Structure I
Amino acid sequence: MKERLLALLRELTAINAPSGFEGPVVKRMRELLTPLADEVSVDRMGNLYAIKHGGRPGPTLMITAHSDEIGAIVKSIEPNGFIRFDKIGGTVDSLLVGRMVRVGPHLGVVGVKAGHLMTEKERSSIVPHTQMYIDVGARDADEVHALGIRVGDPIAYESELKFFANGDRFAGKSIDDRIGCAVLIALFDELRGETFGGTLVGAITVQEEVGLRGATVASFKINPTLAIALDTMPCGDTPDVNFHRELPVGIGRGPAFQVMSGGGARGLLANPVMKRLLIETAEREGLPYQVTTFTGGNTDASAMHLTREGIPCGVVALPRRYSHSPVEMGDINDSVAALKLLKAFVQRMGDDIDWNFA
């Protein structure tokens, strides 16, 4: 199980797919899910749906994982061949300078002024992305165009998945949320030949990083009885965060059930039935878990629970360090626990459970 998840994660993170450009990863996931599901389709927005019928009466559960990653987009090409760009999603300015990127398929470098020429103020200041540029090794704009690079092309971090000495922890780009995608594929694999109550819909959503857009469309289309957002979230277990005051979540401690996320009208207060069922399932299976609030961000659940007449939603979040960076770090044991949890959750859907709010 662990080896399967790691292999999927390595493959999926190697595919570049910023928001709005998810096609390559959606295509590969369609290939992987087709032999595991009863039905597989892609809608006009790019959301992928894998449907498995359980064989017995029960609810329709939709589990989402988003295919997109943060990145950037080509804004203009200067006569000298340097590329200006706009950000896509929560790309952080301070993590861009001096990084290798891919402009479409082409290697690029986010330029950095030579340290020898920097003033003391420049050494300690954050350069805004509006002043940055990307160098693709071209002599002028004609060479850039000859590479096929055009305004509107996607830009992604160049950061291969790497593993630490213990073999369980890893770091790289787009862990958010390719690890969720890997768990979802593995879940369908684990359910091969299994019967359960109801219907499972695995939805690989697009454009989560720019406003939960794919989930809004997917939840309206499927209109499930209940839904789970399978995503990642930041941690508070590093020296620069106060664990108890800011974010009591850590890697290697199990998946986190978000009982509140975001803020204001765009956030989520987890459905109490979903919260209870997730906790009961984890405890019955002897699986580690964390319960947390997280006001600094949202998941697909924030969009799904407001769809149509309201969809009961929960969040299963895989903890990650160094969020929205090219070195996001996770622990595969959290993913294994999430996979076992979701499998057990699906298998109990046909039980006599009261899914109503009150």
Structure II
Amino acid sequence: MFNPKYKLTNSIVQMLTDIAESKAVIERAKILPQQELKLRRQALVRITHSSTAIEGNRLNINEVGALLARKKIDAPQRDIYEVQNYLKVLKYIERIVKAKQSIKERVLLNIHKLVTNKTLSKEQCGRYRKSLVFVVRRRQGFPDEVVYTGPEAKKVPELCKNLLDWITESEKKGINPIIVAGVVHQEIAAIHPFSDGNGRTARALATLILYKRGYDFRRLFALEDYYNHDRQSYYKAINIGENYKKRRTDLTSWLEYFVKGFKEEIDNVRGMVAALSGRKINKNIKSQIFLTKEQMEVLDFLGQIGKISVKDVIDILKCPKRTAQLHLQKLKKLGMIKQVGKGPSSAYIMK
């Protein structure tokens, strides 16, 4: 069984306490749905941009935003695929959370398959590596330097199974979700289960754990920004030694870094939310604050696609046609969307 070693230092405990306080503030904050959706889309773009940029993707944040809006951009195809793939991973994570699925091997492999679609061969996408893997440092004018050697390929399935079992056990034991996400992030990086895409898979799996255990903070945060802002500090913190056999097993220093970054990002989110909730709200639109979860899902979809029909709502919410129509009429009455077209071809857009 996987049994991570770490200490909950005073600083880690204090930061977790501060994060819990911010969590309560963020969840209670009353902000307009349009504002929340805007922040959520910005977080989606920041997560995707930073997680792919860490691995060398050259698209800037505006180009990532354009791809989210399904616009065409002039950029290397591989970079486009990597960003599109990560956006799909984040949508997959939302589906897993909504369906209340357990984090099993199939989920891990599906995440990797989505991360590496069209950038790895089909034989490698969503499958454990079949050979030894090395992490190398490129040095201009000098030979590449091997900085880390992963465990033997034959050990990877068992190591991953043990980690996934621990994730389940950690919930039963009530281990703080932030600690669990940090441990899993580090361990996936250490096992290096795949021939490529390990970093993105590790970060996506950590995000899934946080979302699944109620630490999504309204999906307004992008922890990856913290890593991307100072990549050298990220690489230094996650470094576990020269190889898996002789790796550094005490994860305390990594968790100090991970929790500190999480706190900084959540502090930023708290500040943004506080600024918005503190503004005076027009009395005519005050009722917009309290939309149902289903109506927020409709707006979320509309914000990403730009147009929505009754059939789309039926598919998204898995509800009867009449219920879908009522949701759209409520949003229309609140002045948040408007109808375009008539009859069977009618649809709705943001107002």
- Could you tell me which structure in I, II was used to calculate distance in nm of label points 7 Å out along Cα→Cβ at positions 49 and 313 as 1.8? I
- Out of I, II, which structure matches -8000 when helix-only ellipticity at 222 nm (-39500 (n - 2.57) for each DSSP H run of 4 or more, over all residues; to 500) is calculated? I
- Task: Tell me which of I, II gives 1.4 when you compute distance in nm of label points 7 Å out along Cα→Cβ at positions 201 and 225.
- Result: I
- Which of the displayed structures (I, II) returns the greatest value of percent of Cα pairs over 13 Å apart, for residues 257-296 alone on calculation? II
- Query: I, II: which one has log10 I(q)/I(0) by the Debye sum over Cα atoms at q = 0.09, 0.11, 0.14, 0.15 Å⁻¹, as calculated, at -0.50, -0.73, -1.13, -1.27?
  - Reply: I
- Message: Tell me which structure, out of I, II, gives 17.8 once mean count of other Cβ atoms within 10 Å over residues 57-64 is calculated.
- Response: II
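Values quoted throughout were computed directly from the atomic coordinates according to the rules given, and no laboratory measurement underlies them. These numbers come from a predicted model, not from an experiment. Cβ atoms are built from the backbone, for glycine too; each structure is taken alone.
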